[in-house]
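Below you'll find a set of structures to go through.
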Structure P
Amino acid sequence: MMAGNKKLSTIAVLVLLNTSLFYCSCGNRNENSGKKVFHINYSSGTLESADPAFAKNLYAMWTDHMLYNTLFETDGNLNLAPSLATGYEVSEDGLSYILHLRTDVFFHDAPEFVNGIGRKMTAADVVYSFNRIINPSVASPGAWIFNGRVDSLHPFTAINDSTLVIKLVAPFRPLLKILSMPYCSVVPHEVVEKWGKDFRAHPCGTGPFMFTYWDEGNTFVAHKNPKYWEKDADGNSLPYLDAVQITFNESKATEFMLFMQKKLDFMNGLDGSFKDVVLSKNGRLKTEYAAKFNLNKQTYLNTEYIGILIDSANPLVKNSPVISPLIRQAINYAIDRQKIVTYFKNGVTEPATSGFIPMGIPGFDSSGRYGYHYDPAKATALLAKAGFPNGKGLPEITITTIDNWADIVNFIATELQEIGIHTKVEIVQRNIELQMMSRSQLAMFRSQWIADYPDAETFLVFFNGKFPAPPNYTRFNDATFNKWYDESMNLPDSIRWKTYQAMDSLMISYAPIIPLYYDKLLHFTQKNISGFLSTPMNLIDLKKVKKD
């Protein structure tokens, strides 16, 4: 610790001691203190930042959702509900959004405010927070949500304390859903300007929990916000919990053991080495575990896929067999997705046979009108039509993946071998794979696409020919698709969903990808936990959690 204000140092030590004593007393299931503390682990081994402008990964988003609020929230059924906002209006041309805010929301108490008392949040704070995201000097990884979409001169304007206007350069109907992203959390300028980049470790928001203590890599503690503005249906103040304590054990196996010892109240997902022990092949808890803890399975807006680079100008694929749509279609028909789901995922996912848009989001087509199912005879016929009967004369193809996915990709390679497509599997590190995908240096690659916000546009932009990689890793470019995309951005929802399906169908007919499965969330909680909520984007909500 650097030499400095002795009084402040003393206060910091007292806070640390108080927090340590509080959590020592809570460590034994809180039997002595009576405090309700929710214990959770982040298997990333770290938390990079508690500044929402840098909410670029799952654990940062979880933390920010505890400490901050956004204008809107998404529930477990993807319904958009007001949070800090109370309502909105959209201009007829779709270029202006008028947003109305609550007037009873206060920031957490912090030394940077007058007398250390958190002041009321206003529209000026929202404008400040949004401008901060697109400020190049901040270098927020979330700048993309507004860049190229909002007016370059006056994107955000506070009309009064409870009203602001957002101006766009072109209609973009998913805007309100973007405003539910943790990037769009509201922060106070006093605290941000005091700490600058170190605001990452001195967070202050309006959320249900307020930052208390952080020993990086070991423990993060947030206490209940006693002045939180939300109440339950009976008028009781939220949250119910007294505190949240986060640990950072990197090993998912260790996390599982801690959960089994009841030292954790919640666990996200399951270490692969335990899935056959805990889950049956139909994705249910085995009897001996069903009595010990709860499993909640929920739709996850994540499509796992194999991408195929189809840019004919790229030397890598110019003479590759995958440049032919017939070969790509044959590959899609040759893969038994149900076997992948049953034997590799223990039945807790769904075969991706209906396009790229996943189950659980408006725009998903459940009718089976398009997509690929297992049909090796059709795959063989397509190979012959492409001029390679039974694969004769077809050059070897290579699929690049990371080690965690090697078993599934090797299974796919075996499936392709059976119809005459010789396939090589190449294993690389994830960061290398992402770099090569972005540089169009991989002919075929295994990856996933997770929704950034609850609108199917976030899956279709993946194929918009106007965009580079990312997001357009396959370099798909179709004039009709691009036209429908632009038109859909100012259509009423019901018509927009149908347009999304048409775009998905058009794209999938060219087969620039091989959708494998639509994912599901596995959330495990102890038997004494109730009220745990999450969204299909895996954003957890602890406001209504009760711990008996």
Structure Q
Amino acid sequence: MTARLTYHQILATNNLMRLAGEETYYLGLTRTVQESKFFPVSAYIVLGYINAFYRYPALLRKIERHMTPEDIADRIRNANSKAQSMGINWCMTNFYLLGREMLISMGIIRPHDAAEDLFYVMDFWRRYQLAWRREDGHVTCKEGGHRSQVLPERRIQVFHADLHPCAEGDALHAAADKFMAALSQYVVLVACESRACMTNHGPYDLGGGREMLVREFYDLAEGDMPWLDGIAEEVPFSRLTVTTAVKDTHFYIVDDWGSFESQPEYRSENLCGIGLYTSDELSETHLPIGMASREELTATLENFAEIFRRMTAKLWARFAGYSRDQLLDAGALTYYAVIKDFAHIAGCYEADDWNTIDARADRFRVLMNDEYGNQMMGAHFVALQCPSHQCHEYTMMHHSDLPRRTYSPLSPALMIEEDYVPTVGHEIHPGVTYLPPKIDRYRTTQGVMGLAELNRRVRAFTPQLCTDKFRYLDDTWVKYHYDTPLADELYRIDQQYSRKLAGKGAGLTRDDIERLADRL
């Protein structure tokens, strides 16, 4: 048996589980129900959760052999990646924990089984979140009052300065509306009618009654998703960042699902500025797309909207030919693989790790009809109806006041208990899939390439902002050193592609940025 968990590790793990469970209950209670008339959504979600339980521990250990979670966070801070999305804020831990709880409720495992894995997964997530969210100091959006203000000042300044202004009725505003509608419809279908390939963060205060919400979209082109092979070849970028400025609208919630709420309700006519970027593991920072002028951005958004409309029709045609097992696999793998960009960042991505269902999880496929999937989801997400959810009768759960909790904690008795299995295994088990084999074609900011070449290039590339000279220079450091040559050098890295800020360095205030920004 491997080394036992310490008392501190048990208590820290329980703390993270309790926080995750209470937020999961809140999000499930207050957000819309995910449904589809085509995909077996509840069934594929449950299968994805169970796959996460069996695979995440070994996959994360494999990733950490190449790169620590802190290094991953610092690498991706200035790029678009699922490693910044709801996939990490909420999905990573809760997919694993929900899979664990479902297996406990079915009597397959006991709460102390896989305790070593449980601690490792939660600790990996905590270490990553603390490094990635170092500017706000929170582990989750919930801790920040349901806000997600994760960008450093230098990046916000570039997004602010380079926004192209628009107003209801003009050509850019109309193009932005069409683009966002087409992109959103496409990306939901790519993710098997889920929101796993998009997120939002912010708000960022632009002054003058305006706020900026940054909208991120992933897996748009041929890459990790087998069902996009031969379908998305026209999509020129796999990841897009859309910066949106909105007037007279306050985003008072941007939560760990990337959902937002505003007062008054968000309306497209209040959009007053927009920008478009791409980035990935091979880019130094965000690269502007069609941003040289309002006219160029208008034409770019119109062109992209038409591309996404065509790709949506083609993808619907492909999915229409899939069997139920193929639809089940596509959805389950979309959910389970939300953390896959960790492997891309570390340069150790292997398609079979992320595009197959672990044979141990696949045993449950026969249960996954729609009725069973719906009941499992309902019982474990909000209703908390299983015996494993029950606490003693004096307990009052946060939000519900019921004697229930989402996740089964570890007992300190684990330190003296002998009868448990500490891990599902440190190596990745074989998997199965009914999907076509993945074609070795991946679109990046450096062009289309095979996976071996992609991994090689990622391992060989270190962004300037991740070198020892700049890595630890956060906004707190800048506050006291903004007038130094080193601060100027730091800011100029992010400013290098900016049409407004290139070469200006540090020391600019928000009012300085506003004076440089375009006007209608």
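Since every read-out is calculated from the coordinates, none of them should be taken as a lab result. Note that the coordinates shown come from a computational prediction; the quantities given were computed from them, not determined experimentally. Cβ atoms are built from the backbone, for glycine too; each structure is taken alone.
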Test item: helix-only ellipticity at 222 nm (-39500 (n - 2.57) for each DSSP H run of 4 or more, over all residues; to 500) calculated as -8000, pick one of P, Q: P
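Between P, Q, which one scores greatest on mean count of other Cβ atoms within 10 Å over residues 66-73?
For this comparison of mean count of other Cβ atoms within 10 Å over residues 66-73, the top structure is P.
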Value 0.60, calculated as FRET efficiency 1/(1 + (r/R0)^6) of positions 370 and 450 (r between Cβ atoms, R0 = 41 Å, to 0.05), assigned to which of P, Q: Q
Value 18 of relative contact order in percent (Cα under 8 Å, 6 or more apart) was derived from the coordinates of, among P, Q, structure P
